[in-house]
Structure I
């Protein structure tokens, strides 16, 4: 297999991100041209990949009363948010800062869901002032505090209780959220008591039930198991006289990083909807909060090979992107395909692709076969989710620039962070 054929085989988002005339293209834009214009490291996003991923969910919900709320923690760049809002999505937020980003892009506040285990009183007040659609509440103390805040404002907060069904999502333990050992949600065995408590509080209006079991899920069985447990609870809650307006099944569907084959979103939801109908709840409004599955494969991070450092035990390929730009490998030992922007027809060598940050954990890929020279451009694939949104200034490195591609047009949607940007809030 030639270097070009191998590189093409590693790309997870074809045809929108693919090779043409021997060079990597993001839709109609040359990756080489974008790197020359904007420098590296550089995040480049394909809007077509995002909208194709969203379309699969929308197709799966044809004819249903459903709200798709993009989980913006995956990538909260304003241009990305605007893409989904203009396509009809709501937004799932987990902080006051994310609420302000959501409002900045013009989302209908009634389509905002506020998740997260540690909402502050100030965040609750701001969300109530904005008129958000629902709070996903994760503990009894949060119920009490939210009720008090809303009552002081003369309001009733719409709430959905996040239930922890104790279902194994069969994913990395750091991104599993539905087991009883995780910090998220209210144990399903305690849920009915919690709902009765919520219904009795003066500042709350119970509107739904929520469940989210993890991220990067590549099998259908955890979703089906979680739905059974949630619907058992819906039976009990509504039998107790508490009417639920919506059922929220969260997100978590995985993407192809390294040959994974997750179920297609529309196919998964056909299975889940069939179960919902069979249990008699097909007329309830549905809410879901996909994140990674909408943006993960839409992004690449372009980076330049700085030095080649052969060694006795390891060959190191040092690039200008680092763990502060792409934290997932350091955090989860996650795999991202790394491909040349212009493949060389030369013998490949095995390299550990590492960055310049002063940590042994600063690696982007281990044991990668690449034919490369200093100055070459590489693309780190599947970099649309949990990369820029988790990036940092470690080693006083500026955050990368971001570009959104639409066909043969590219827009700089985040300028590269300067040293002045980093220092302006500090003083001597």
Structure II
């Protein structure tokens, strides 16, 4: 469920007309619903109320500090993958003891920053990272709390670019090699082994891959115990999918029941890293039609709707061929046309939708790109020297600009001519 609803043919976010926001703030613009964000966090977190757990939002999905602060206020933590995300989480008021640090390429400076910040856990992903963390912790006179991210070689049945738990992926430590690394870590003076971690991919619509990965983790945790290594945390990652088109992902309650059943007999705090499932359907991208055009070809005419949002604003369609529903902000009885919805960037790959049936639109009409809250703004860029767009958070009958639209001057901030 989300709080983007149609009233008398006009799209609203909670109690605010989307067209009103576009008029006042301009387009393109990302709009998020606070009620939806809150409901999604609570639905996920409450699914695990019967066990010791920590819900750490995957910052990479939607990194605005207002949203991180909202989740922190609901009792959540943060799953980070860079020093920049750590900075965001801390500035947003996230308790550092609710921050876990994943990622395959942590630099020495990033490790030091996280140790200084006293975060809960590092999810270590290689033997060399372990050695570097030991060296940095030694230089600081502290012990680094670690989990190892285990790669269980489980097929998540998702897009190849967002699959992370197969042997051919760059993430984690092969499960067959992990025990030796744990034993090595146990002997390191400045490493405190505390957990085991696993994340197999994103946008999963089946529960079975999660259960398969958890089953393998349980067997591995028993091996650790047999070796005298007792862990406090099991991080099961994230990856629960959402509905973009016709997908039927599991409800968090269904997911929670299956996980809790498989966890019987396990004595540890369980960490989750939900991202897309919390924010994906809580945000939209609103764009204005600039032009419509028809190119006559040898076989058939091709119709285009040129809008002011582009692949730099929402990368997913160009990067993954991802589907986002697109609809007029104000409903129309116009006949459907099959069109490509494209942006102004000088790339043929700059599109939001291809061969999409859309009511005929005209210059100045507003379109809403739905389910854009996850990996929308956070993946945006300044390609073609386009200022990044504004972000707005709606709360009931009010809205707040939580990120100002960049100016032209912002584009060259930090640059200089020698």
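Just so it is clear, none of the values below were taken in a lab; they were calculated from the coordinates. Treat the numbers as computed from the prediction; the structure is a model and nothing was measured. Cβ atoms are built from the backbone, for glycine too; each structure is taken alone.
As an exercise: volume of the Cα convex hull per residue in Å³, calculated from one structure in I, II, equals 153. Which structure is it? That value comes from structure I. Ranked by mean count of other Cβ atoms within 10 Å over residues 97-104, structures I, II are led by II, which has the greatest value.
Of the structures labelled I, II, which one yields 0.55 when FRET efficiency 1/(1 + (r/R0)^6) of positions 49 and 369 (r between Cβ atoms, R0 = 35 Å, to 0.05) is computed from its coordinates?
That value comes from structure II.
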